[in-house]
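Readers should treat all values here as calculations from the given coordinates under stated rules, not as data from a laboratory. Owing to the predicted nature of the structure, the values given are computational and were not obtained by experimental measurement. Cβ atoms are built from the backbone, for glycine too; each structure is taken alone.
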Structure 1
């Protein structure tokens, strides 16, 4: 069965990442899939290319922060650090994809915008990102679209591209504006072991996530062979 996915749309079929906490409770995080493509070299969206292929990434910022900090819940300090990490990623879009040979009008692909008087102030005044809006950022492709059509245009730098100027950071630290987004993408929602197994495509019993605390080299080898067989069956 083939399912078509339209360009420039949100991926409505959820993909999940799971995290087992030290108390053995399980959290589920919605992820934001994106397509990264091969033909980005020398184009305005140079940073979002995968040399030699096409890659689908699934980002779950909350999962990353839990894993990085080893905390059992995300407090305001962790959410602020997550916000700075997200702002740094957006700001790091390369401004000159052609190494000085040309400058394209649609570079950088994503960028921070100046902070407005009505914006919240979750960052310290000493933060390098305090002059920029913690509420939203801008870019020439929507970072929540699974397949941005602008990545598949022939021109290196088209004459016109739509600018998205309301891409949100708010879900990272503000539960009142987007409580669902904060729960699913940052804090995580409680899950059962059944959810883990169901979303991991019925893993074999020897890697039952409810019983297997760690994977030794032998188990990893068995799991790799099992996965390769499943892929071959699907092809």
Structure 2
């Protein structure tokens, strides 16, 4: 990574590539081969990165922070892995001076309603623990002007109206990941994530499998289940789905 000094991230196993299909694929293989907690796979360009629901994540060379972070945790809290990634990125965006930073359930980070980062956690069973690969794609200087994503996605450089160096972003993101990973089972961690959800008390449309659900988003419980108030006044829990705030 030409503009990132890897020495700034401290003593940490990092595998850096100029171009990969998917950092998560490489990190999963490394995890199964014994990668230590906190290990990172980093790429300048990613051609076939995965998003939720089988979507692809592509970023031109040098325009995004593309990494996969490895750790192990208890199976009972493995569902909080994507929360960890979103919280860490949200905190870094706030530290840079971004306003209106929010987390769109379940795993997108937005600035003023436009996506600045996506998170994808993938897990494998490792004995009594769950091994997690946490993929993060953070738009640094991607230009969406004139594209179909112009109104729904944004880069940090556009938001802050200034050039952003990935050399500063990488250690900041990793520090937040390390810090919150140690608290992933705590109420403090969950509350910090939940407080940044930006669709609460709004009517939402959720595509869950083949089912379309509409209701008022009340909150998310500690197991990651979205709580909805339906039109008839009843409560409904949604375990997973693609969410859209209704205008």
Structure 3
């Protein structure tokens, strides 16, 4: 029998003048997307919106995609084409870009593709596992042992990403998958949350006896209280 899912989402502009994040959920198809338009670039809000619309349209009608990695990669590539073309139609031709994390839940598995530093987590039986790995300067420094994961949260260049959707004619998508169990939670978020909250703090908040929506709002509230100066967006999905 096909799984069923519940989800809750929230997007806040935080202390910014506008919200350049975007998200979309389709519980019936098990498709969930989160994006963070690049604030240092031109029209980050348009970039994230274009990613969400294009990727969701593609995933809802995938055509002859051969597997989940192919499906997610082609969805990202389709969005990349749209955003790159948008940037080229502007008079000043300034780059537009966005991060993106895409999640498909089907056949007792999660399938996740991502570009940039928006993240996906699996929360199971009280334990949180980060299933994506940031494409960012500070992640490279963590991998090299130069700084710790805790130090990365306050590093002066923590917002520098090394891969984005729409900034170049082509983009590479990373992919992962895993088994699902009843009661699992999948958590997707932008760096307005994971850029200020340690994973153990997110885990603690997900353990609370609250509804999905209350947990989602609580995590965003905690990010703001922790000093997030960015937009913050999250989707929390429960496997029933």
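Tabulated values for the structure
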quantity	calculated
At a computed 17.7 (Kirkwood radius over Cα pairs in Å), which of 1, 2, 3	3
Highest-scoring label, criterion being Kirkwood radius over Cα pairs in Å, for residues 63-110 alone, among 1, 2, 3	1
Entry that produces 16 once relative contact order in percent (Cα under 8 Å, 6 or more apart) is calculated, selected from 1, 2, 3	2
Mean count of other Cβ atoms within 10 Å over residues 159-166 - highest-scoring structure of 1, 2, 3	3
